[in-house]
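Some structures are shown below for you to check.
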Structure I
Amino acid sequence: MAGRHTQARFEFSLRKNMTPHDIADMFNDFAEDFEEVYSSIGWRPYEVVGDFMAKIIPEENRSKLKVLDVGAGTGLLGNKLKNHGFTHVDALDPAEKMLNVAKRRKIYQRYLCAFMNKDRNDAIETGGRITFTVPTKLINNSDNLRDRLLPLIDQLAEEGVWKVTSVALGDGELSFTDGPGTLFSLKVLVSEKKF
């Protein structure tokens with residue numbers, strides 16, 4: 001497990017002073033070992049998201065729904081979604097080596113190596129659904145999540161850009177070590193939004 005920012009893999013508070021590129025480098029450095037390392041702590045947000053999507057989307061509609069897997073990593077969620085009958089799923093992750101592992105699974109329509117930020121990415125169509133989980137301790141230790149992302153989610157919901165579903169997750173639902181968290185599912189309602 002040699003590599004840059006090794007301690008920050010499990011200590012979210014250490015990520016506070018890391019740039020987005022540092023975090024992408026951290027994940028690139030252990031892309032080949034990611035699944036083994038995270039399975040050892042019972043890491044399962046991909047199961048939570050996949051099961052949530054299967055619960056809210058009728059089986060006959062799953063192949064029509066566009067899903068953007070933000071932070072797709074090695075493709076664990078994409079594989080879960082595929083097993084539930086979702087076929088139009090794109091992967092977005094800034095860590096190229098993580099996406100290279102995901103490509104071996106051949107489950108996504110597209111693999112987008114990019115950050116999700118305010119800059120327009122012409123490869124991403126507006127519309128669809130964005131679903132992700134966040135441990136509460138990560139929100140508490142990240143100014144960007146707490147002070148920027150969460151208010152932006154709320155603001156755009158108020159503006160009618162998307163409909164937000166949030167589900168509180170209990171201690172241990174995301175992993176043995178993460179504690180409680182939240183699942184966010186953002187159903188995009190507009191075709192274009194200027195930030």
Structure II
Amino acid sequence: MTRQSEWLLVDSVKGSRRLSNLCWACIPVSGALGSFSVGFPSYLGKDPISILPSQQIVFIPQGIVMCFYGIAGSFLGFYLWCTIFWDVGSGYNSFDKREGIFCLFRWGFPGENRRIRIRFMIKDIRAIRMEIKEGFYPRRVLYLKMKGRKDIPLIRIGEDSTSREMEERAAELARFLRVSIEGL
């Protein structure tokens with residue numbers, strides 16, 4: 001979503017609350033539950049679920065490994081679900097011509113530095129750079145080229161958007177800032 005006036009342009013940036021991340025968070029949790037539900041009953045020597053016969057699995061070493069995979073997968077799933085819950089990476093890019101300031105704001109992990117806010121002068125922006133790599137895992141990123149600094153990544157456009165949409169977004173930003181576009 002972009003809000004624009006004559007002096008102000010605000011681009012919102014999606015974080016980790018995406019459908020693809022929800023799917024990826026479910027996979028390790030379901031795998032962890034399956035591994036743990038086979039490994040732990042092998043320790044008990046009983047079959048709590050008749051579909052999964054654990055008497056064929058010896059606790060040492062197979063049951064321990066299954067329990068380890070179950071615990072490790074649950075930690076990974078917990079991490080992914082926390083990332084989605086806190087919406088890490090979301091925020092906005094604000095360009096204020098009146099004050100001459102570009103502000104990059106992102107939400108991080110909870111703690112002392114949860115709010116990430118970086119300010120730059122608009123006069124230091126040299127160009128908008130696009131990086132487009134097509135293929136199995138496409139990569140489409142917009143960068144700000146700054147004077148005397150590394151390029152600042154603005155937006156990572158998801159796999160569902162096209163190169164044309166990215167070009168339109170870069171052109172809109174370049175028109176607003178009155179700078180050139182590189183990487184076409």
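Nothing in this text is a laboratory measurement; each read-out follows from the coordinates by a stated rule. These figures come from a predicted structure and were not determined experimentally. Cβ atoms are built from the backbone, for glycine too; each structure is taken alone.
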If percent of Cα pairs over 15 Å apart, for residues 56-95 alone is calculated for I, II, the one returning 61 is structure II
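Using FRET efficiency 1/(1 + (r/R0)^6) of positions 64 and 176 (r between Cβ atoms, R0 = 30 Å, to 0.05), single out the structure from I, II with the greatest value.
Details: I: 0.25; II: 0.00.
Once FRET efficiency 1/(1 + (r/R0)^6) of positions 64 and 176 (r between Cβ atoms, R0 = 30 Å, to 0.05) is tallied for I, II, the winner is I.
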Value 10.3, calculated as mean projected area of the Cα convex hull in nm² from one of I, II, is from structure I
Re helix-only ellipticity at 222 nm (-39500 (n - 2.57) for each DSSP H run of 4 or more, over all residues; to 500): value -8500 computed from one entry in I, II; matching entry is structure I
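Of the structures labelled I, II, one was used to calculate distance in nm of label points 7 Å out along Cα→Cβ at positions 8 and 168, giving 3.1. Name it. Walk me through the intermediate numbers first.
On the way: I: 3.1; II: 2.5.
Structure of origin is I.
Work out which structure the value 18, 15, 12 belongs to, where semi-axes √(5λ) of the Cα gyration tensor in Å, for residues 80-135 alone was derived from one of I, II.
On the way: I: 18, 15, 12; II: 26, 19, 8.
For semi-axes √(5λ) of the Cα gyration tensor in Å, for residues 80-135 alone, the value 18, 15, 12 is produced by structure I.
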Comparing I, II on relative contact order in percent (Cα under 8 Å, 6 or more apart), the highest sits with I
FRET efficiency 1/(1 + (r/R0)^6) of positions 72 and 144 (r between Cβ atoms, R0 = 41 Å, to 0.05) gets 1.00 when computed on, of labels I, II, structure I
